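Several structures are given next for inspection.
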Structure I
């Protein structure tokens with residue numbers, strides 16, 4: 001049976017841990033509010049650029065672009081968005097397990113695919129399993145700017161354009177609510193799903209030409225899809241970490257309550273034992 005000192009030490013250390021997890025929960029809640037705002041603010045831009053792209057690509061049968069055309073798939077690229085740090089519950093394990101199972105199901109050779117890893121945990125996961133990591137980026141801040149991921153987004157799009165990849169997918173955790181995130185697969189390239197969000201194709205007049213605008217706009221659109229997925233993933237990360245720290249705090253409080261009961265019982269038993277010994281000693285002196 002643990003001594004009073006051991007129980008007291010465990011209570012003290014658990015209280016300190018609960019204070020840390022409570023502070024981390026509050027920090028994550030603050031970061032979540034800002035990340036959710038950033039993701040929502042990016043939505044109107046994505047809707048508008050998708051509307052313009054759809055009006056060109058779907059409004060004219062004469063306009064074509066390599067990024068809109070499906071070709072035989074020899075190699076697939078997977079952009080996987082994870083976090084750089086843990087303590088976020090099942091945030092990383094869910095998405096990494098999904099990607100790993102998908103790769104095993106779709107491919108028989110490592111020559112058929114490669115991973116572009118955004119986040120240290122994802123990068124380390126794939127390297128330990130000898131899955132080819134074509135490119136990586138780590139150390140992103142909690143509130144990501146487009147400038148931070150522009151290079152890797154541009155590289156991913158360029159690798160489709162030059163034939164390194166014949167199709168490109170992005171995997172991330174979609175933010176549903178503070179307590180719910182969904183692992184999401186989105187096909188980035190070729191762009192086969194570009195219908196306007198309103199369901200209606202708006203007519204525009206373009207200068208100098210529709211082809212010239214598509215040449216500039218489509219790579220930007222694909223890069224924006226990657227950035228939008230990252231903003232969504234960041235909101236999910238903060239939400240998952242907030243929930244995990246809240247659970248850890250609640251568990252610590254339950255443990256403290258149980259240890260306190262054990263401490264009081266042990267203390268009561270010790271006092272009873274002392275009284276018994278004193279009584280026995282007094283009786284022996286009579």
Structure II
């Protein structure tokens with residue numbers, strides 16, 4: 001992301017956050033009903049943030065150079081940003097103030113043997129390691145079985161985003177495809193704020209933008225989110241509907257890599273479905289080995 005790209009990201013993010021807040025939501029009393037914008041006006045946002053209209057206009061035009069942390073915090077409060085949005089704003093500001101010499105160098109993302117052993121040792125739940133581009137870099141057999149429709153595509157590494165937006169099978173695999181699509185784009189948008197110089201991420205976003213109108217529409221919304229815990233629903237071609245919890249843990253020794261585990265609630269129908277899936281995976285071992293970790297790693 002160059003300086004102009006950063007300005008564009010900042011401008012579109014701030015203006016989209018301002019547009020969603022009505023004066024009533026902000027606690028402002030408005031007289032007269034003739035407003036040209038549905039959300040806050042710039043002068044109203046400036047007042048709520050405690051800065052001048054000229055200064056706020058400078059910020060919303062994408063210029064975060066030299067902006068103090070206190071101003072960013074005030075801006076986050078005025079625009080009612082949630083934690084993910086606040087973090088995204090700070091990420092954009094950090095890159096706006098970074099010199100070219102301080103840009104992080106590209107590093108090869110490979111799963112260390114000890115991490116692969118840990119993933120393989122998890123046998124009662126699907127477990128996998130992904131990077132910020134949503135590539136699966138390592139997966140246990142149960143995760144490969146769960147994502148069998150994704151692995152049907154021979155392209156490696158398997159990628160959540162390409163599957164969701166480019167593979168028709170995803171529409172059946174995710175009972176609430178819109179939720180899966182919205183979450184996926186919000187994760188990619190969050191990652192782009194953290195790592196704007198990731199060429200692989202930029203290439204992925206460019207590919208999806210060219211090939212999927214559904215992706216383009218969601219990308220333009222500038223939504224971001226944290227995605228570390230919750231529930232996921234799948235419709236698996238072998239075991240049918242299955243609901244799993246998920247916990248995502250960032251690997252401290254491997255920046256940019258996340259371990260995700262999908263346990264089922266003990267005693268639930270989904271736990272039984274996982275056992276059936278594990279049995280199927282065991283009988284389909286040759287197929288699953290064909291998509292094993294030697295195919296799942298790339299720089």
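Just so you know, all these numbers are worked out from the coordinates, no wet-lab data involved. Owing to the predicted nature of the structure, the values given are computational and were not obtained by experimental measurement. Cβ atoms are built from the backbone, for glycine too; each structure is taken alone.
Before moving on, here are some points about what is shown:
- Test item: semi-axes √(5λ) of the Cα gyration tensor in Å, for residues 64-135 alone calculated as 36, 19, 8, pick one of I, II: II
- Of the structures I, II, the one that -14000 was derived from, the read-out being helix-only ellipticity at 222 nm (-39500 (n - 2.57) for each DSSP H run of 4 or more, over all residues; to 500): II
- Origin of the value 0.50, where FRET efficiency 1/(1 + (r/R0)^6) of positions 88 and 128 (r between Cβ atoms, R0 = 25 Å, to 0.05) was derived from one of I, II: II
- With relative contact order in percent (Cα under 8 Å, 6 or more apart) derived as 18, matching label from I, II: II
- For log10 I(q)/I(0) by the Debye sum over Cα atoms at q = 0.08, 0.09, 0.12, 0.16 Å⁻¹ computed as -0.42, -0.52, -0.85, -1.26, the structure of I, II it came from: II
- Structure responsible for 18.4, with mean count of other Cβ atoms within 10 Å over residues 184-191 calculated and labels I, II on offer: I
- Look at distance in nm of label points 7 Å out along Cα→Cβ at positions 96 and 144 for each of I, II: the largest one is in II.
- The maximum of distance in nm of label points 7 Å out along Cα→Cβ at positions 48 and 120 over structures I, II, that is, the highest value, falls on II.
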